[in-house]
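The next part holds the structures, each set out as C-alpha cells.
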Structure 1
Amino acid sequence: MPITTCIFDAYGTLFDVSAAARQVAAEPGREAFAKVWQKLANDWRLKQLQYTWLRAVADAHTDFWQVTQDGLDWALEAHNLNDPELRERLLALYWQLSAYPEVPTMLTALKQAGYNTAILSNGSPDMLDGAVKSAGLTDVLDDVLSVQSVGIFKPHHSVYQLVNERFSCTSDQVLFVSSNGWDAACATGYGFQTVWVNRANEPMDRLPWTPANTLPDLTTIPALSTSL
C-alpha cells in the first residue's frame, strides 16, 4: 500500500544530539572542554542509549530525562570533569537542540504533499515539546509520540504500535525514519517501511532485520515517500 504516514525518531534523526556539547565547547573559558567535547558527546549518547536498553530488559523504566542525566554523569566522570556548572549548562542546552539543516524544508514538503508527519521517540513529552518548539517545527508535525505512554523504551513493539493507533494506519503505510540502525532494523521487523539515516557511515547492525533503505541525510525523504 502507498505511504500515508512519515514517522521520525527525534534525537540524532531530526535533532543534533552533539549540539549542546559543541555549543559549550565554543564558549569563552571552555578550552579544556573544547579538547574533549566530541568524545564526551559520543560517550554521553552511547550511555544514554545503553541505559534505555538495560532498563527495558530489566523492567525498570524511567523517563528519558533521567537516563540523559545518568549518561552525562558517566561521561563527565570518564573524562575526569567534576564541574557542576558545566553539567548544568550541558543539560540546559539539551532542551534546545538544533535541528539538522534539511529538516524544516523536508517536513514542509511532506506536509504539502499530504502526508501525516510525527515524531516517535524515547524522549519524555516535556523534552520533546521543548525541542520541537526550539527548532520551530510545531507547524510541520501532526503529533509527537513518546514511549512514556507505554512505559518501555524502543525497540519494544508496543512503542511502534503507537503509530498504528494514532493514525489508524496499517504498518505498511508507514515510512519510519531513524538515524539509529538498530531502531530502523527493529521497525522493519515490526512491519514498517524504513529508512536508516546513516550520517556517520557506520556499519550495519547485526540483527535479524535490516532497514529497507539507507540514506546519508533526510533531504530525499519526500521523493522516497512518493516512490514507495
Structure 2
Amino acid sequence: MATGAVRDFVASSAWGQLLTSEQLERVLRDVSESGAGPGEAICRNGQRSDYWYGVVEGLVKVSNVGPDGKPTTLIGIPRGGWFGEGSVFKHERRPYDVVALRECRVAQVPADTFHWLLAESIAFNHYLIGQLNTRLAQFVIRCEHLRSYAPERHVALCLAELFNPVLYPGTTMTLQLSQEELSFLAGVSRGIVNRALRHLEQEGIVEARYGSIDIRDLAALRASAFR
C-alpha cells in the first residue's frame, strides 16, 4: 500500500492525468512504494521486471558493468522521472542496475497493472510511445556526444538532460545535485566536473553552490554542450 504522497505523485503525473477515473482508481489501488539509501540498489541487472518505477524523491543512476568490470553510468533520473518501461513492456529481465545516489523513494506500478493499462487506455499508449521515443533520442545523443566532444562538454549535456520536459517534468532551475553526484551521472572525475562548472560559471550559465547548482541560462547550457 502506498502513502498518500505517493498516490498524489502518481495521480498528478503526466500519464496519470490522462487516465479515466476508473483506470486511475485501479492504479492507485495497485501502486506500492519502496525506499533506498545512497549506494543501495532499487533493482539489479538480471532481476525480473516486476514493476515500472517513478522517482518520488531523490536521484538514481542507471548503470551497467562491462566485461572488464568497469561500471558505466547510462543515465541519471531525478524526481518526477519514470523508468524501466522497456523491460516491463518486453517481459524481459533488467539489463542494468538502478542505484540510489541519495535517499530515494520510488513508486512501483506492478507489471500486470502496466500491461492492463496498455490494453485499456489509448491515451496511456500515446504517452508511452512518446516516453520511449524520447528516451531513444536521449541515448542516441549521448552516444554521439561521447564520441565527438570533450568530457567537460559531457558534464554540460548531463545537466541539460535533466530538463527534458517529457522524461523529467519535475526539474526546477535549482538542481539539488552535488559535484560528486554529477560526476557519477556524467561518468567523469570530480576534477573534470569542477573544471566544467567553473567554465559554465564564468559564462554566467550556472552558479555552483554546496550541494546544488543554479541554472541561470538553460538555453545557453544546452548550446554549450555542443560547442
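Laboratory data are not the source of any read-out in this text; all were calculated from the coordinates shown. Remember, it's a predicted structure, so these values are computed and weren't measured experimentally. Cβ atoms are built from the backbone, for glycine too; each structure is taken alone.
Summary table below
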item: For FRET efficiency 1/(1 + (r/R0)^6) of positions 79 and 143 (r between Cβ atoms, R0 = 41 Å, to 0.05) computed as 0.65, the structure of 1, 2 it came from; result: 1
item: Entry that produces 3.0 once distance in nm of label points 7 Å out along Cα→Cβ at positions 55 and 111 is calculated, selected from 1, 2; result: 1
item: Distance in nm of label points 7 Å out along Cα→Cβ at positions 135 and 167 derived as 1.6 - corresponding label from 1, 2; result: 1
item: Value 7.1, calculated as mean projected area of the Cα convex hull in nm², for residues 71-158 alone, assigned to which of 1, 2; result: 2
item: Parent structure of the calculated result 25, given that relative contact order in percent (Cα under 8 Å, 6 or more apart) is the read-out and 1, 2 the choices; result: 1
item: Winner on distance in nm of label points 7 Å out along Cα→Cβ at positions 31 and 63 once structures 1, 2 are ranked, highest first; result: 1
